Structure I
Amino acid sequence: MKDLRDTLRAVVVQAEPVLFDKRACVDRALYLIDEAAEKYRPDLVVFPELFIPGYPFGMNFGFSVGTRDDKNRPDWLRYYRNSAVVPGPETEALAAAAARHHLYLSMGFSERDAVNGTLYNANLIFNPDGTMGPVKRKLKPTGSERVVWGDADRGFFPVTETPWGPLGCLICWESYMPLARMALYEKGVTVYISANTNDNPEWQDAVRHIAREGRCFFINADLFFRKSSYPEGLHEDLSGLPDIVCRGGSCIADPFGHYAAPPLWDCEGFVFAELDMSLAEKAKMELDVCGHYARPDVLRFSFDDR
């Protein structure tokens, strides 16, 4: 492990996206980045999964096994057109914000492929100099997400080298894939970002376990949004959704599995922690799953790093 800068000031933005409106989502993100920068002077700002243009929870776009309902195709088109092409004006605006405040920025968004017609559940890291890292695409959309987003065809496990060590991201249930976690551990991540919509209490057990297993800081960025967030004019009946669709629960866990910042529930807000990076070094004393606590002679692991 290389030398790490002593302290990382990290902010998770738990905020309500403007569903189905990428320009409004970007404007909201820029406002919140400015607010977080003024209030906390962060080194890292993290947004949840699919903040742009929101997570279409409860929608099926007319799909059922073996058939499609064409009356819901306009909803799909609306979401498709509000997914972001990379690079594009949305990423340029976010990159400029990262440079303006000299911080690392992690953003979850629905990516529209620039060539084919496929969407991807994606995450992008912006650097303090205004450059962008590679797009990280979700390996396997979960359940009915597969009618919206395709499997990643590249951008499997990118990491960003920072003064606080390698920073990587897995999206939502990718963190339930043991070998996907191992791929990040193999790259030495000290900061593990999870952009997700896991607002169930059981997910908090995974947060603390993964931090302790990987001996890394786990940045848990979860969405908060309400039924009233859905735009007018959708064809799908969403009347059965609860008033609060996603409760949040964003938090930060340290490499020993303790909360550096406890979960925030049922509201918007910032989750802030000043992280002592020496913990990522101290925690390796008795457990290093890719080093002295590994047995490569009997257990072998490899992954495609395209």
Structure II
Amino acid sequence: MPPAVEIAGLTRVYPSAGKGAPPRTALDGVDLVVDSGEVHGLLGPNGAGKTTLCKILATVLLPTAGVARIDGLDVVSRAREVRSRIGIVFGGERGLYTRLTARQNLGYWAALYRVPRRAAIPRIAALLDRVGLADRADQRVETYSRGMKQRLHLARGLVADQRVLILDEPTTGMDPVAAHDFRALVGALRAEGRTVLLTTHDMAEAEAICDRVTMIDGGRLLGTEDPHTIGSWISAFERVDAQPVSAELAAALATLDGVGEIEPIGDGAVRVHTTAEGATHAVLRALVDAGVSTITTGRPSLEEVYLHVVGARGLAV
């Protein structure tokens, strides 16, 4: 069985936006394999190339170079077959007809996918219940909140019972309860054997639901890791808060192997950021030997680790 998603050397260059402006490379030689039945996260800041990649896989954008396949089918030469195999959810409110009800919207999309009416009616009812919209199914979508519209997008992505789902920022606009329910839904989709490619810049979301996570920035993949490896990164980037710490002691701590930054946090306290496994032990020993009386340790969030790896580029979470 071929991988659900297979990408090799994928490149997309947008032409110049104006006189004298250079072309913009949105994807630069991307290689990626997503196995069947996997929930795979594509993690990156805004403008990293995530949506461009999804659009190519969804057959709505042509690559400049390289190859992309869904279930072994080339997304360019066999686009019609690919479209029948994928469910697509793009962030925002695009793709919904707001003067129709939720049930009518799903009925329209089911017809486009050539789902027989006898099968479509019970499937639509089940999907509306699954995403928590059963009680509002016959109200116009223009009355929905942003989060409700996004949940309807999720139902639309499943209306033809597709096995490969491409979700681009699917929790945009959802409140915490709805986002939690969405994560449970993704877990259920995995249990059904579906493949999910999920783009996000929400660190907690990627950590909670993905089997593997690929980090992307500037159109290039930085690496693909599983949650266990990400956990090892988190332990490498431990931090130590200590008080009081003199300027001389802070300078001495900065010279220790595996210490990345000494951050003043007020009232004579500092936060020591480590960048290597085992560095925390050396920092603690130095603080205790210096007679520091207040010391706490902690682990950073996945967001902070990501910023260490990618760099602070205004990442929005």
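With helix-only ellipticity at 222 nm (-39500 (n - 2.57) for each DSSP H run of 4 or more, over all residues; to 500) coming out at -7000, pick the structure among I, II it was computed from.
Comparing all candidates, it corresponds to I.
Say we calculate FRET efficiency 1/(1 + (r/R0)^6) of positions 39 and 183 (r between Cβ atoms, R0 = 30 Å, to 0.05) for every structure; which of I, II gives the highest result?
II
Where does the value 23 come from, among I, II, when percent of Cα pairs over 32 Å apart is the thing being computed?
I
Once FRET efficiency 1/(1 + (r/R0)^6) of positions 135 and 287 (r between Cβ atoms, R0 = 30 Å, to 0.05) is calculated for all of I, II, which comes out largest?
Largest value of FRET efficiency 1/(1 + (r/R0)^6) of positions 135 and 287 (r between Cβ atoms, R0 = 30 Å, to 0.05): I.
Figure out for me which of the structures I, II the number 3.2 belongs to, where distance in nm of label points 7 Å out along Cα→Cβ at positions 127 and 151 was derived from the coordinates.
I
Laboratory data are not the source of any read-out in this text; all were calculated from the coordinates shown. Here the structure is a predicted model, which is why all the values come from computation and not from measurement. Cβ atoms are built from the backbone, for glycine too; each structure is taken alone.
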